[in-house]
Structure P
Amino acid sequence: MNRTVLLLSTATRWLGTARMPRALAMAGFEVVLIAPRGSLALHSRFVSQAALLSETALAIEVLHTLIRMVDQVSPRLLIPCDEMAVRLLFELARDPPGGMPAEVVKRLGELIAFSLGDRRHYELSIDKTLLPRAAESIGVRMPACIVASDVEEAVTFAEAQGYPVVVKRRFGFAGEGLAIVRARRELEDAIRRLMRPDQLDLATQAASGVLVQAFVTGPHLSQAVVSLDGETLAGFAWERFVATSPVAGQTTVLRTVESPETRRSAELLCRALSISGFSNMQFVVDATTKTPFLLEINRRIVTHTHLGRRFGADLAQALYDRLAGQPPTPASVQDGATHPVVVFPREWLNDPASPYLREYPVDVPWDDPALLAALLRMRHELSAV
């Protein structure tokens, strides 16, 4: 079996990109990486080969590097590591640049389709203005919402629904491209700001509307899955236990949870959208009714994808086993898996005196010393800014 996977990264400091090579290598894959100079992931000993991008690489540089590396290593799979990588691969498959040789277009198109699934559903799965209708059609709940094309439509919805409301542009990630607003003036400002063109739009039309969504109070929960041709191979759910800020912050401590309803929703979405590869479905669980509502789909690895091995749902291993045509590897839950897990170095950077660093297991890459050293240096880099 061809064991090579090619990770595509356009960001330098994403923890998921740095931590996922170990999980993939432990499963049996050979890991090749495309990433900007200075990326954390380049320090991982589990990356067997890397191609460097400039830190300000334009789409055309990424494309040329991707073509070169596909020719060089003939990967079985492409794995996007951040939102821009997802957008670039989706657009390349849907609308390849003019002038590309037909054989290159065909080869890349087939590789992207095998890696990420049916291209007809690419945009729908990540465009926040399109996803609610698709989710509703297959029985997956999302918060009440409208797609507003102007301020007055948004205000009418917000005043009928009640503040606060959430405003989201078509494409965004990690809290970027959204605003939580509590009054009309804030809503007007957010609409104008979020309807401006953004780099994630790529060649598509600038936003003709934004999603205005009811704000649901409750814990945030994610369902991480790996799938092929819409079939879910493995998954696990985790809840945000501590974050850098209460609502839109990044998770610094998480805990695994049993969540049959979000798993069912993730399986429905994978099947309906013919998703392949690693995905993460984000939910909020209503504090009163305990009903989970889908917020968005990340069509890529995320910070915590590699933790499935700890929780008895090794996503990389499940994917390798299926591609190798071998029986699934028996799951094994690590000691202490039911305890919260501290995200390193995020909680340490957020609060070096955090009691969680002493009370709970800390996800430190002890067996990847060069990466660990790079993560430790982040404190000095942040203090120097």
Structure Q
Amino acid sequence: MSPIIEYENLRRTNASLFEAYKDDLSEFLNSGWFVLGEGVANFEQQYAKYCQTGHCAGVASGLDALTLAIDACGFTKGAEVIVPSNTYIATIMAVVRNGLIPVLVEPDINTYNIDPSKIITAITAKTKAILVVHLYGKACDMVRIQHIAEQYKLTIIEDVAQAQGAKHQGQVAGSFGIGCHSFYPTKNLGALGDGGAVTCRDESFVEKIKQLRNYGSSAKYHNDVLGYNSRLDELQARFLSNKLNILDEINAHKRRLAQVYFEVLSDEYIKPQVDQDYYDVFHIFTIRHKNRDAIKEYLLKQGIRTEIHYPISPHKQKAMQGILQGNYPLSEEIHATTLSLPVAFFHTEDEVQQVAETLNRWLK
């Protein structure tokens, strides 16, 4: 049976921009400058303004954004970085790749974001940074986290991969510290391939990222530090500039779809927590239920595709054995009960209502 309602369809998500993308491709080909050209520079300027940071460096992926940002901080090998226990594994990979120790902290079970009240107990003399993850499109409680960081003189690094345009008390995610962004195609601000960026109010820090992304070079053939080859693709940057123009429209549409779920979906499902201090952009709309797997199978039989973000806790991943230790029951509970419902830019309110009504029928 072919799906009636897809979870994601990147052709449909981007269809309204196809003509603009064709113009981008033509301009790109005619420019003759295919790496770190005008397209990247323009996007960096536009995105820095959108993120309220003033400075931005485009890199090759979200993982690279995290890896280069942590590298540029210059922490001593073996230093500790606090990370949420239920994040996607890439966040932790970036810490490990830099020779640092990830210290997992459990989330708030209501928001799925790192619990500020548990951060303090995880801080030691070796702690150098708090790496927050704005998960599913909801910003973390950055006011409390900033206070903790100031008190203990810790660097704030933000994983903004799922929260482009999300806000806490009117301030945009990625502007509270060092913002690390992913433009993977499924993100609210998704490219047509991989891409990432680092945003920061500190111009000198962003210049470090620009140096690191280009073999550690600030001037051609002069390599001052051990760098990487991690440059935002010129063509993807042009695509992203066009999509950035409608990012607020994308976020607003996804918020309307989320509202349908809130209004129609039974309270027997645990729905995302909303609060007036937060502007959520619903990159992912999650529900939780103890019979998650049965519900997912039922929906598929009804022609509705869903996803699980994510089925395995980071500390349970094979790649993290011997690296991550301890028990994280809240993380495991979230990973065992969370189901992601259709909430893409191409979905209609009627389709989302159909999903909600189908879920309600399962309860009966």
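Upon calculation of FRET efficiency 1/(1 + (r/R0)^6) of positions 264 and 320 (r between Cβ atoms, R0 = 41 Å, to 0.05) from the atomic coordinates, which of the structures P, Q produces 0.60?
Going through each structure in turn, the value belongs to Q.
Please state which of the structures P, Q yields 0.8 when distance in nm of label points 7 Å out along Cα→Cβ at positions 224 and 304 is computed from it.
P
P, Q: which one has distance in nm of label points 7 Å out along Cα→Cβ at positions 32 and 272, as calculated, at 3.7?
Source structure for this number: P.
If FRET efficiency 1/(1 + (r/R0)^6) of positions 176 and 192 (r between Cβ atoms, R0 = 25 Å, to 0.05) is computed to be 0.30, which of P, Q is the source?
Computed on structure Q.
Out of P, Q, which one gives 17 for relative contact order in percent (Cα under 8 Å, 6 or more apart) as computed from the coordinates?
Answer for the origin of the read-out: P.
Computed from the coordinates by the stated procedures, all read-outs in this text should not be read as laboratory data. Fair warning: this is a prediction, and the values are worked out from it, not measured in the lab. Cβ atoms are built from the backbone, for glycine too; each structure is taken alone.
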